[in-house]
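Multiple structures are listed underneath, in structure tokens.
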Structure I
Amino acid sequence: MNLPFPGIGIVFDIDDLGGGYYGYRAWQILMKNLDPTRLCASVLVEGDTAATLAGRAREFCIGIYSTADLRYVRTVFESVEERGLAAMHRRFIEKIALDPQPLPIRGNIDAAGRLVAEEWDGTTHKLCREAQWGYVPRRIPDGLRPEVIAELEELRRPHIGHGYSD
């Protein structure tokens with residue numbers, strides 16, 4: 001992904017994330033530790049790194065491209081010691097090395113600090129609900145249960161004062 005914005009990738013160790021649902025666990029860690037209102041107008045990408053796909057590593061990356069101050073992301077994740085994050089010397093991928101990574105877009109964070117996705121999915125809905133992030137899917141499938149629709153309406157509202165600390 002070669003976006004015309006600054007970018008930083010947070011690298012996770014697939015084995016330390018527990019294998020199976022490692023992408024989900026990586027997002028839990030990221031969303032628990034970052035305040036999305038500090039990342040307005042960001043594009044989020046995710047996936048196995050090029051080294052992982054080539055069999056040289058077991059790493060998953062969530063990248064953030066933004067005009068927001070990405071030093072915030074680095075500062076937060078320099079101090080987080082949570083199982084699943086890559087060792088400090090492998091924890092970050094700077095823009096020059098992030099751009100060629102095979103990481104598709106997961107969504108973006110809008111001006112209200114909500115995660116915007118093309119299409120609703122239950123996994124992203126659950127992650128946003130757990131982390132108290134706003135969630136705005138552009139397309140919603142027919143037939144969602146009424147309680148899911150009610151949760152989605154709540155998640156669509158701009159969230160102010162998440163309680164995150166620096």
Structure II
Amino acid sequence: MNNWNGKERRFNYNSRIRKLVFRAKKKYLEFFKNEYKYSDKEAIEELGLDAELIHQLLEDYVSQVIKSSVQFKIMLDRFKIDEVDSFDLIEFHELAHKNLGVARNLRIKDAEKILYHMMKKDDLKYLEACLIALEASAILLKPECAFNTMKLIEAKNLLQ
């Protein structure tokens with residue numbers, strides 16, 4: 001009986017991750033119009049790191065992007081309420097710049113493009129579209145890590 005509950009939980013967990021990936025692919029394709037597949041080969045060669053370390057760094061990056069997306073959403077919501085001037089966007093652009101550095105180091109080309117635009121643009125609707133694409137990109141990169149990070153954020157918010 002216990003074994004069956006474990007299999008059922010694992011199936012449910014995997015099913016929720018598959019649904020997350022399906023939605024992420026759809027959002028990603030709406031923004032980019034084509035599929036992108038990350039390859040760690042360039043990062044391994046240029047950084048001189050082994051594949052295991054690159055994959056650990058990718059998981060850290062995905063967690064960082066998912067956590068940052070919460071901050072981005074809060075900022076964008078605040079900008080919708082208040083009139084935005086260029087000073088208000090500095091914090092937003094700085095957070096994009098921080099994430100851009102990591103994406104560049106790991107040679108994540110799609111995220112580089114998105115974050116570059118998030119650093120330079122001021123159009124709130126476009127920034128929202130970029131944020132959705134960035135989150136989708138992170139989910140597609142490491143789905144299980146993204147899912148677990150999202151669940152951790154949800155649990156943390158419930159406790160507050």
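Structure values in brief
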quantity	calculated
Comparison of I, II by distance in nm of label points 7 Å out along Cα→Cβ at positions 7 and 39 - largest value held by	II
When distance in nm of label points 7 Å out along Cα→Cβ at positions 23 and 95 is computed for each of I, II, the largest belongs to	I
Comparison of I, II - label where relative contact order in percent (Cα under 8 Å, 6 or more apart) is highest	II
At a computed 0.70 (FRET efficiency 1/(1 + (r/R0)^6) of positions 15 and 119 (r between Cβ atoms, R0 = 35 Å, to 0.05)), which of I, II	I
Kirkwood radius over Cα pairs in Å - highest-scoring structure of I, II	II
Entry that produces -8000 once helix-only ellipticity at 222 nm (-39500 (n - 2.57) for each DSSP H run of 4 or more, over all residues; to 500) is calculated, selected from I, II	I
Read-out mean count of other Cβ atoms within 10 Å over residues 111-118, computed value 17.6, structure in I, II	I
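Just so you know, all these numbers are worked out from the coordinates, no wet-lab data involved. As the structure is a computational prediction, the values presented were derived from the model and not from experiment. Cβ atoms are built from the backbone, for glycine too; each structure is taken alone.
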